[in-house]
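In structure tokens below, several structures.
Please treat every number below as a calculation from the coordinates, not as lab data. Computed from a predicted structure; not experimentally measured. Cβ atoms are built from the backbone, for glycine too; each structure is taken alone.
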Structure P
Amino acid sequence: MNTEYSALMQIAARPEVTFVRGQGSRLYDQQDNVWLDFVQGWAVNTLGHCPEAVSDAICAQSRRLINPGPAFYNAPALALANRLAALSGLDQTFFANSGAEANEGAIKLARKWGQKHRSGAWKIICFHNGFHGRTLATMSATGKPAFEPLFNPKVPGFTKVPYGDLAAVASAIDDETVAILLEPIQGEAGVIPAGSAFLQGLRQLADRHGLLLMLDEVQTGIGRTGVPFCYQRHGIEPDVVTLGKGLGGGMPIAALLAKADACCFEYGDQGGTFNGNPVVTAAALAVLDAVTAPGFLGRVMERSEQLVTGLKALSARYGLGEVRGEGLLIALDIAPLDAPALVGAAFETGLLLNAPRLHTLRFMPALNVSASEVDEMLSLLGALLMRSHH
């Protein structure tokens, strides 16, 4: 390895390239080589790289107030909490720095709620192949087989059942169950949507048994599926929602939203030094302004239709698998082709893609990606698939 990189802990197989600037859907390295980015920091850069509105909000706020500390109110955090309440239909927000931290907060909230309202119930039903983060509790809640042997002993209390199987959820509920936690679309599993029937069934089960329904919208939230929150496509309201990734448009911010009757933290139960600081909350407000502007989400759905249609055509041409997802969180199954190898080949041709599974490509472009950029990606991918087939 190039010694320039050796001081960073090796937690991923990164290409030996250093990115120095980005603009919209483009990333540039030190030699000014350019990549078309359809990963966008794993669905993080809602408005692409360095969007002016977000940069301006960060710069302006950083000159006024960076961090008064979590023991005091600040104006952007209050404004953002009120905006999220109005958009989501939930009542209160706790801000954090990462999706994992928001999910950790949801787990703590559920356990506290169980102590207060469910005679000490503490178990949470989660799902096979779900992904909720990398803290010890969120790894314990995650249903990723690769996590099973890691960092044991894990946090107990997470019952794993098959995704989409209502009967399995029903039979997993006991007196110690307090909540159900799931992604409305499993991202790391290869973009697997829960679908309306399953989500509505979970809402009914939770109501019948007096459980909290908690949705991890870290990847699906903030317009990614063409609506502000994915659950709004499926006619349900959860008790708890977590946000991260796209909320800050690239800045580290996450949120735990809850209905008033689920909010039960007492002073000292939950906190964090950087949580809800004015710079990240100002950035998130700029993102929300853009995503809720008239016509924005309509354009997300137009680009979604263009991307899905193009991927289906490629799949038909090369005998590949299904196209799945909602909005601009889309997957293409490319079995029998090797997805990580294809991602490597794409990198060499100036295209950034992601392979969440051995035979699955995931597409998470900026929500304001242009029609011509979608066409460009489809033609680059088509050329790669043609080469893989010869």
Structure Q
Amino acid sequence: MQYGAHSTDSLMYITNRPDIVFERGEGSWLTDHAGRRYLDFIQGWAVNCLGHCPPEIAEALATQARTLINPSPAFYNAPMVELAGLLTSHSCFDRVFFANSGAEANEGAIKLARKWGRLNRQGAHEIITFGHSFHGRTLATMSASGKAGWDTLYAPQVAGFPKAEYNNLASVEALIGPQTVAIMLEPVQGEGGVIPADVAFLQGLRALTRERGILLIVDEVQTGMGRTGKLFAHEHAGIEPDIMTLGKGIGGGVPLAALLAREAICCFEPGDQGGTYNGNPLMTAVGVAVLQRLLAPGFLDEVLALGDYLRAGLLALSEKHALQGERGSGLLRALILDDERAPDIVARALSMAPTGLLLNAPRPNLLRFMPALNVTRAEIDQMLAQLDGLLAR
């Protein structure tokens, strides 16, 4: 595709992209190079928790860019310190390491768990993960993931990630052995089909890991930062994990992630972990702005209410079109179809008139919804009306 004086052919081919170049975004709306508008219920895969170009982020970036951008991670900076303090004061964790992506945060969690195992469990290094899980695109996080086909894509895999069955505590217990150091899971499997972990399952994992003296790691890259109506999704089960990872929503659209851990688990020594841009003030200033908005009185209560509103609308569509129901948590939800037409619906939604609609299909029979956490009820109604027309066809 030609865009101005340049061709999109200069970009490395990694995915099929439509012939659209987005130029502007505001809230739940995107505008392309031809001036066409789109209602966005993907939001960068749950990244833009406050929508496109929210004033809080624009102001934080502009102010910080005029002050200090990157003094090096070898030194403290004010936004880094402030964001770490906000995160620890509103969670059960004591320490934070900032990263640039969820995959990098998960890679750090794997390293931390293995270092802890070497010091405390005679070199135990295996981390039990789950079928259909998704933890990132580095070699280690791909190996930890249970995504179909990833075991051969860049073989050989990084060893040490036996797979249990999600929501099946017995399958986890059967895999625990002398080399087990941790269990790692998403509180809601997003890429796996928006499958929430049962509260009893999460509570059972916490009890089991404590009984066996191993760690519990929650990957909250997609579910954290208010997505489920709590600041962190594991709070719905009333548990306190040992390690947590954040990404996506913590930056509200900029590259920011975090690895959090309890003090007793923090065993990195100088040189064990780092990164050129980790904790840089430009990104952490945005993280502060995002977290302050999420912590504002009533914000998360409204996310819960909006999640219930979206759920009711999806259930009504499911009943009207004889589909298979819906599932999810907060504003991370899925509509389960009665066939495998989800990719076709996504494609047709993009070209709808007068405004396009951005949807996601993580499975051929499933549509996933990840709107901004401050989406309006009117925008939810518009999406549901457009989706109703797509399902009717």
(request) For distance in nm of label points 7 Å out along Cα→Cβ at positions 297 and 329, the calculated result is 2.8, so let me know which of P, Q that is. (result) Q
(request) Name the one structure among P, Q that mean count of other Cβ atoms within 10 Å over residues 25-32 of 17.8 was derived from. (result) Q
(request) Supply the structure label, taken from P, Q, corresponding to mean projected area of the Cα convex hull in nm², for residues 193-280 alone with the calculated value 7.2. (result) Q
